[in-house]
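Before anything else, here is the set of structures, which you'll find just below.
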Structure I
């Protein structure tokens, strides 16, 4: 602040103009790339939702005092902050072959 209580100003520079919010709708039906990724998005949506639900359920099943939980090809690890992350483990059958 300057002595007179006014905020400092630059001389010879216009203040920025307020942004005008523009809303534009674009039809992407003509884009092959859009079509490819839209199809992938639609076909994997249910798997993503199942994945998110399973992570939430696994987190709820992990005991509060456990640092790690391992089973059925999954390892859950709790960080110092309490966040739980998951890793896939290599699962082997009775003969020792990877599944």
Structure II
């Protein structure tokens, strides 16, 4: 996991699974390009490269692709923080069957 610190620094964190992650409120604010940045980007040279043919077989083979069902079933997990990841992973295994 990569965690952003102050002044553009990042911290890489390894943790055992199951893990519960939260993000702060400013994590999804959009940053708009300035007029000067747009003008500078237009003057930069661009290069087009041909794609190299792949000689290795694909690592993943898809059996089928489908859209998930839309459901509104929000559940609040209660309890002490050390138990929350275990209860959420149990719910994902038994009810949703994704793990």
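Where a number appears in this text, it was derived from the coordinates with a stated rule and is not lab data. Being a predicted model, the structure only gives us computed values, none of them experimental.
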| field | Read-out log10 I(q)/I(0) by the Debye sum over Cα atoms at q = 0.13 Å⁻¹, for residues 11-66 alone, computed value -0.69, structure in I, II | value | I
| Cα extents along the principal axes in Å from the coordinates reads 56, 43, 31; which among I, II | II
| task | Match the computed value -11000 of helix-only ellipticity at 222 nm (-39500 (n - 2.57) for each DSSP H run of 4 or more, over all residues; to 500) to one of the structures I, II, and report its label. | result | I
| request: For structures I, II, calculate relative contact order in percent (Cα under 8 Å, 6 or more apart) and state which one comes out highest. | output: II
